[in-house]
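Listed next: structures, encoded as structure tokens.
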Structure I
Amino acid sequence: MEWTAEALQKRIDVASHRVPADLVIRGGQIVNVFTGELMQQDIAIVDGVIAGIGTYEGREIVDAAGKWIIPGLMDGHVHIESSMLSPQEFAKVVIQHGVTSVITDPHEIGSVAGIDGIRYMLEQSEGLPVDQYVMLPSCVPATSFESSAVCLEAEDLEPLYEHPRVLGLAEVMDFGALSSASAGMLGKIASAHARGKYVDGHAAGIAPEQLGIYAAAGIRTDHECIHAQEARQRLELGMYVMIREGTAAKDLEAILPVITPYNSRRCLFVTDDKLIDDLLDEGSVDHNIRLAIRHGLPAVTAIQMATLNTAECFGLRDRGAVTPGYTADLVILDDLEQISIHEVYKNGKCVVRGGRLLEQDLGNKAAESVPAGSSTAALSRCRTAPVTLDHLVLPLNSDQCNVIEIIPNSLVTNHAQYRVDRKGGYFAPSTTDDLLKLAVVERHQATGNIGLGIVKGFRLQRGAIVSTVAHDSHNLIVAGTSDEEMLLAIEHITSVNGGLAVVAGNEVLASLPLSIGGLLSERPYEEVYRQMKKLNQALLQIGAAQHFNPFLMLSFLALPVIPTLKLTDLGLFDFVSNRHIEVAVQPNMKPAPL
């Protein structure tokens with residue numbers, strides 16, 4: 001938004017009724033997120049900014065009688081890479097769901113391609129109908145317990161703070177580095193604060209007495225609450241609670257009971273990680289709003305949490321409400337309770353009508369090259385050392401083993417112990433007991449590191465699933481019922497330079513190549529959606545569990561900063577003891593409680 005004298009003159013002239021507005025939206029019920037009231041007044045817009053609320057004339061009149069008008073929705077924390085779309089294609093999808101601004105953390109592509117990856121995301125999101133604000137990744141790598149492609153220090157990030165859409169430092173997930181006052185971590189946080197920027201938290205599995213460490217470091221948000229008590233503890237410290245409802249982590253229903261009229265202004269909605277099929281079929285934070293209303297939250301409160309609360313959390317003073325002096329990012333609804341979208345306006349221009357995107361050509365940025373050193377070719381990498389069947393055998397000196405047990409629709413896993421089958425002293429997967437082999441293959445430096453473990457919960461009856469989307473270092477991860485099928489999956493996904501695939505026997509049933517860093521597709525969202533649907537059909541063919549998304553669940557099994565048991569390319573990692581452990585249970589060993 002411009003604040004030049006000329007721009008101000010035009011707004012004041014419209015507000016004073018001296019000249020007609022460019023556009024007047026008339027007859028609708030405006031949701032006032034400041035007061036919680038509904039107002040039936042005109043909205044006068046000039047140069048993409050709301051100039052007045054009241055009775056106005058305009059060069060163009062839009063009749064909104066019988067409709068409700070709310071601010072453009074805002075997603076307070078999202079990894080665009082999880083959609084597997086380029087920034088441009090992502091914008092095309094979420095704008096159809098009324099989302100006009102997002103706060104994104106390019107941690108994933110930063111972990112694969114460093115500063116080049118972050119610059120790619122900034123450059124490719126310029127001039128789109130969804131404003132993509134960036135929080136710079138704080139933990140690349142997330143921990144020292146896995147192999148990563150790059151390491152970003154405070155001095156690497158500092159030049160990027162000059163970018164107008166960089167708001168601060170993203171989720172501080174390495175709590176060990178923070179609590180031990182690691183010089184590297186403190187340097188990043190201090191650098192952000194010194195520039196008046198924001199710092200996001202990531203307090204997964206943190207004890208109540210440890211939350212004060214986050215607060216003392218000036219960290220004011222957290223999106224890792226999984227139940228009401230955790231949310232209450234953060235609210236008591238004055239933190240913003242980001243209520244997450246994504247593809248893998250669905251925390252909204254468990255957290256809603258903590259929300260009251262007194263604390264709701266410290267709560268906002270986020271998706272964090274959501275796949276393309278769920279974004280199209282279900283929605284973005286518009287789905288969070290509908291779900292919250294369905295569970296009893298007042299509609300205006302839910303809308304406030306996806307608009308004004310998010311804007312205030314990140315100091316975005318020009319959006320989040322329908323009021324003079326704010327950007328004309330608006331959503332016109334057919335039904336307030338159902339959040340059924342009639343039209344979406346970005347900067348005072350209608351971009352979605354009747355569920356249809358009006359402007360398909362958004363600059364074709366995904367096909368354009370970016371500055372030297374940051375081309376999509378430079379971002380593409382899948383450099384694994386040669387893998388053979390011998391690399392995938394898992395020797396065991398005991399049939400009692402530590403097993404990663406999936407908790408459906410949660411990023412947290414159980415540290416379980418099960419008696420497993422062995423053949424010749426090696427682990428033998430069992431589809432009967434749902435005990436499958438899991439492998440993480442280092443894919444950035446061709447080190448040859450391969451971590452092997454056992455996972456329960458996928459329910460595969462045959463075949464294997466593989467992905468180069470594996471938070472946070474994004475090594476190659478594969479789960480399967482046999483070594484031969486796992487090897488085929490590894491070989492295929494390496495040959496296409498990264499992506500997702502389902503194999504069975506000696507056949508690749510479905511594949512989604514992700515040519516940008518093994519994380520993003522260069523293809524249109526409609527094509528990526530169709531490929532994702534084929535993957536889902538292939539998952540049905542091999543008997544995969546249907547009550548959660550197997551690919552997104554797989555992608556988080558390598559993330560050692562989330563409780564409780566995970567697998568990295570360096571081996572099986574126990575979050576509670578903060579160390580790698582053996583797969584076979586050692587004498588007197590029991591899973592430690594959280």
Structure II
Amino acid sequence: MALLTGSQIIINLLRQNGIDVVFGLPGGMILPLYNELFVSNFKHVLVRQEQAAGFMAQGVARVTGKAAVCMATSGPGAMNLLTAVADARGDSIPLVAFTGQVNTNLIGTDAFQEADTFGLSFPITKHSVMVKSARELLTAVPLAFAIAESGRPGPVLIDVPRNVQTELCEVPSDFDTSFKRIYDEYVSHAVRNKTKDSEIPSVIDNIVASLAKAKNSILYVGGGCNSPEAGEKIAEFLKIYDIPVISSLMGLGVVPRSCPSFLGMVGMHGTFTAGKAAYDSDLVIAAGSRFDDRAAGVPDGFCPNAKIIHIDIDAAEINKILPSYISFVGSTVDAFSQLNSALKKADLSEFKNERAKWLSSCIELKNQEKIQLEMSCAAADCCGAKTCGKKGGANYRNPREFIASLPSGNDIIVTTDVGQHQMWAAQYFDVQRPRQFLTSGSLGTMGFGLPAALGAAFAEPDKRIVCISGDGSILMNIQELATMAENNLNVTVIVLENGALGMVRQQQEYLFDKHYSASTFASNPDLLKIAEGFGIRSVDADADPDWQKKAFDVKGPVFVRTKIARCENVLPFVKGGSLNIESLR
């Protein structure tokens with residue numbers, strides 16, 4: 001039997017799993033692992049703050065659908081990382097985080113840079129563990145990836161004391177293939193509480209019968225089906241049973257925005273059409289969506305007259321917020337594979353004409369809403385309710401037209417930060433495929449966009465990654481421009497600058513009598529000069545008519561800034577406690 005240190009075990013197991021890059025920042029309690037990274041010539045991306053390591057790993061995971069790896073040292077390093085871990089938990093993103101910890105004999109003594117990483121991580125991970133010996137790593141690492149990727153994905157954290165990283169351990173003779181064996185064994189039993197195989201035919205028959213009797217049915221897609229495989233099955237479903245489609249923020253891309261039956265995002269800043277379709281529906285097929293507060297608003301008023309068919313891989317989501325008429329606990333790929341086969345054999349003619357009229361009326365309402373939103377404001381002093389971009393006689397960029405004009409082909413992936421720019425991107429960027437639009441949905445973390453874009457660029461080096469941000473969000477992790485420049489990544493950062501925390505300011509306008517408390521900046525740095533200081537090409541989109549060519553036609557990092565009026569608001573807007581059909585428009 002061979003003798004390996006804990007650090008060597010970790011690196012070997014990562015390689016067995018095909019992991020070829022990790023993101024992190026070293027410190028005293030994880031230095032043995034970093035030494036092994038160096039000795040084994042393992043690719044490591046040095047970030048400038050640990051939170052960014054987690055978001056870069058998320059960028060890889062969101063693009064590939066596979067767990068990516070981040071690392072941090074004990075104490076403040078691990079605590080910085082935890083924001084990104086919590087964000088991954090909220091959006092069901094597979095992630096494996098390794099954190100260093102003080103020696104086992106020092107735990108509980110308030111040693112230098114000691115913090116209870118396991119305790120802190122427990123409520124914000126899918127699973128977390130502190131290993132006490134190198135031998136535990138033999139199973140803990142493969143299981144971490146199996147847990148992260150199986151069922152409903154999520155982050156797993158492994159806290160590794162420094163002495164465990166250096167401890168020698170005899171590894172079994174099958175160590176070189178042990179990762180796959182342990183991983184496969186767990187995954188084969190991972191989806192618990194799923195719909196039993198013996199019950200599936202009956203469930204599918206009931207769904208088909210309900211679809212055949214429905215007149216005003218809709219499909220509501222969420223992040224749980226935002227994968228190429230699920231998107232393909234849903235496209236097949238819509239060819240058989242063409243009905244209106246609405247999406248959560250995390251579901252954007254499941255159905256192309258160009259699809260005629262796609263009514264847009266639903267919820268606080270979703271289209272009125274999507275909210276009205278849900279409200280008037282008699283049947284909702286919810287696929288990989290959980291009726292969260294930002295999408296459903298007031299739950300009882302989301303689809304008050306509809307029966308709900310809920311398809312989700314997580315049994316805990318069924319009946320959690322809204323009661324389901326029929327439920328299918330399992331992957332959306334499996335559900336739609338079987339549903340499509342059954343629908344092809346079914347008689348769907350009874351209310352086919354009614355469904356066609358319903359779809360036509362929804363599309364007509366969508367087109368009317370689009371015309372209304374595109375109306376220009378003639379006032380010289382823009383109120384922010386329309387899209388002219390004028391304020392005080394000055395010409396500002398129209399953020400909606402600006403984002404709609406961005407390229408969106410197959411070689412483009414977009415990330416966003418959190419705020420007004422995020423919602424404009426969700427509303428107007430031409431998302432055409434799954435995993436093209438990466439954003440922080442559940443936790444809503446400012447500072448997500450830039451490091452997530454860098455991670456996506458490592459995963460897809462031949463694609464152009466576009467980070468859409470605001471001048472509030474970009475400053476949260478602006479230090480990662482150094483990482484972007486250092487690695488010469490194919491990333492275009494676009495900042496919409498308005499001198500404010502735009503979404504906070506907007507809510508203060510509507511909800512707090514225009515008391516703009518701590519939401520506007522007294523001082524605005526020159527972001528273009530800052531980017532140039534990091535060695536990045538900078539483009540002023542307001543002054544350079546060729547800005548798009550410079551931003552997208554040349555490989556390598558680019559930083560773009562455009563200015564928008566501070567008074568611009570994201571509309572529609574549903575106030576808290578209101579129904580989606582009561583949105584301000």
Structure III
Amino acid sequence: MRSADTFAELVQRQWGDQRPGLKSGQLILSHHQVASGAAARAALLVDLLPAGAEPHIGVLLHNTPEFPLWLSAAALAGAAVAGINPTRRGAELARDVVHTDCRVLITSRELLPLLDGLELPGVRMLVTDSDAYRELLAPYADAVPGEAVVAPVSPSARMLLYFTSGSTGAPKAAICTQGRLAAAGQSLVTHFGTGGDDVHYICMPLFHGNAVIANWAPAVAAGAAVALRPRFSASRFLDDVRAHGATYFTYVGRAVQYLLATPERPDDRAHPLRTGFGTEAGAVDAARFAERFGVRLIEGYGSSEGGAAVQHTAGTPPGAIGRAAPGDDLAVVDPDTLDERPRAVFDERGRLTNGTEAIGELVNRGPNPFEGYWRNETADADRRRSGWYWTGDLFYRDADGFLYFAGRTDDRLRVDSENLAAAMIENILARWKDAVAVAVYAVPDPVAGDQVMAALALREGAAFDPVAFADFLREQPDLGTKMAPAYVRIVPAMPVTATNKVHRVGLRREGFRCGDPVWRAVDGGYGQLTAEDVERLVAEYGARGRAELLTR
């Protein structure tokens with residue numbers, strides 16, 4: 001079958017296909033029913049959008065069947081979907097809707113209270129689980145895909161306005177066109193060899209680009225079924241996989257660690273799952289996942305912006321993500337001089353010995369599919385400096401060209417004038433048997449540079465043993481002399497964003513002044529900080545003129 005130029009073409013191909021296409025709980029819709037439902041919603045949208053309005057709709061939903069139906073409807077109608085994060089509140093939530101020029105907002109009764117009192121001028125709300133919504137939709141039941149459009153359907157037509165995490169400011173709405181989404185879905189089908197007999201399990205939130213671009217889009221492109229979980233649940237994961245016959249899933253952030261933290265069962269390998277694709281699992285957890293569940297996790301690198309991608313290929317060494325995707329000219333550069341960084345050098349224990357020279361920001365120097373942010377010229381310019389696409393992520397590259405993730409540029413660690421890779425330290429600490437989640441980040445040194453701080457979430461029933469932890473660190477052959485945490489914070493659960501990424505901004509801002517137990521490296525071991533210790537530390541920072549750095 002020839003490749004599709006627009007995502008609308010992929011949706012139209014579902015018409016007449018009576019195989020299961022969408023599963024959610026006990027509900028099963030055929031591909032044809034999905035296409036029919038999308039056509040009805042597209043026709044409704046044509047009548048709802050005011051003349052001259054941007055063809056944008058906001059979707060404020062958990063992973064219910066209405067979400068993919070409206071995604072498909074937008075494709076057919078030439079409209080764009082702004083995924084609205086239901087963990088946002090008040091003025092921030094209103095800002096996301098208004099900023100993306102949504103004139104129609106799709107939501108549910110469960111989430112309707114979030115909108116109480118918000119100023120959303122000119123925005124019409126549709127509550128998907130209401131009688132009024134069903135009555136509104138009924139006259140369009142006989143609609144056919146492609147008949148109702150609000151704007152021309154073309155590869156360059158906007159289809160997604162998906163927000164970045166917004167951890168360092170107001171979230172930016174990245175644009176994804178029909179052509180790019182169709183190409184991404186079809187590329188992943190080729191890369192993973194998925195087909196019409198597969199079932200894609202979507203447990204990551206559909207308001208985020210990962211679930212749509214890396215899971216839903218390739219499912220539609222392959223003619224595979226989609227199985228939805230309203231919100232991620234580690235305890236329900238395997239039950240869902242078995243019930244729906246799922247063969248493929250995607251993950252982001254700490255989802256894999258949550259799955260590994262569930263109690264082991266004799267039937268952990270009794271399921272049809274073959275492939276997990278995502279980011280930030282880490283080499284240690286990926287190996288544990290494969291050993292326990294018999295499923296290979298494939299780490300990739302990319303973003304909703306689409307400006308650069310790294311693909312796992314044959315021969316990718318442990319700890320590396322892979323090489324540049326076809327068509328990308330990726331380089332690791334010094335952001336000040338624009339010079340390419342030297343290749344990474346490892347010692348016989350696998351330790352990176354030249355982090356200061358080798359770690360830099362990943363850029364794409366060639367043509368790339370980054371399509372900009374919605375009404376944010378400043379952010380566009382920052383991404384496209386010097387004619388390159390700047391990822392905002394730190395990497396290093398080995399002699400064979402394999403790329404290793406070192407953290408976000410905001411997570412830069414510089415200890416005793418040496419650049420360290422937070423991701424590398426996390427992978428080492430993840431080996432500790434009592435840890436179920438690990439985050440490494442910088443806290444300011446009272447004199448100069450940074451110190452390493454780690455947050456650890458422990459397995460159920462475990463207590464932090466400072467002696468055992470210090471012994472564990474000494475046993476790690478690839479832990480450099482400056483990598484050991486100066487501070488260890490024990491958290492009851494790792495603080496995460498709505499997309500399961502570690503909320504590092506909050507961790508950095510709190511540092512060692514937090515409500516959780518914190519242990520400090522001292523005399524080759526660790527001692528617990530007292531309130532008096534914290535007071536003395538803060539005074540030391542003040543005496544050296546660095547107190548303001550404690551709240552950065």
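Every number in this text was worked out from the coordinates using simple rules, so none of it is lab data. This one's a predicted model, so the numbers in the text were calculated from it and none came from an experiment. Cβ atoms are built from the backbone, for glycine too; each structure is taken alone.
Here log10 I(q)/I(0) by the Debye sum over Cα atoms at q = 0.13, 0.17, 0.25 Å⁻¹, for residues 183-262 alone was derived from just one of the structures I, II, III, and that gives -0.36, -0.62, -1.21; the source is III. Calculating mean count of other Cβ atoms within 10 Å over residues 47-54 for structures I, II, III picks out II as the one with the greatest value.
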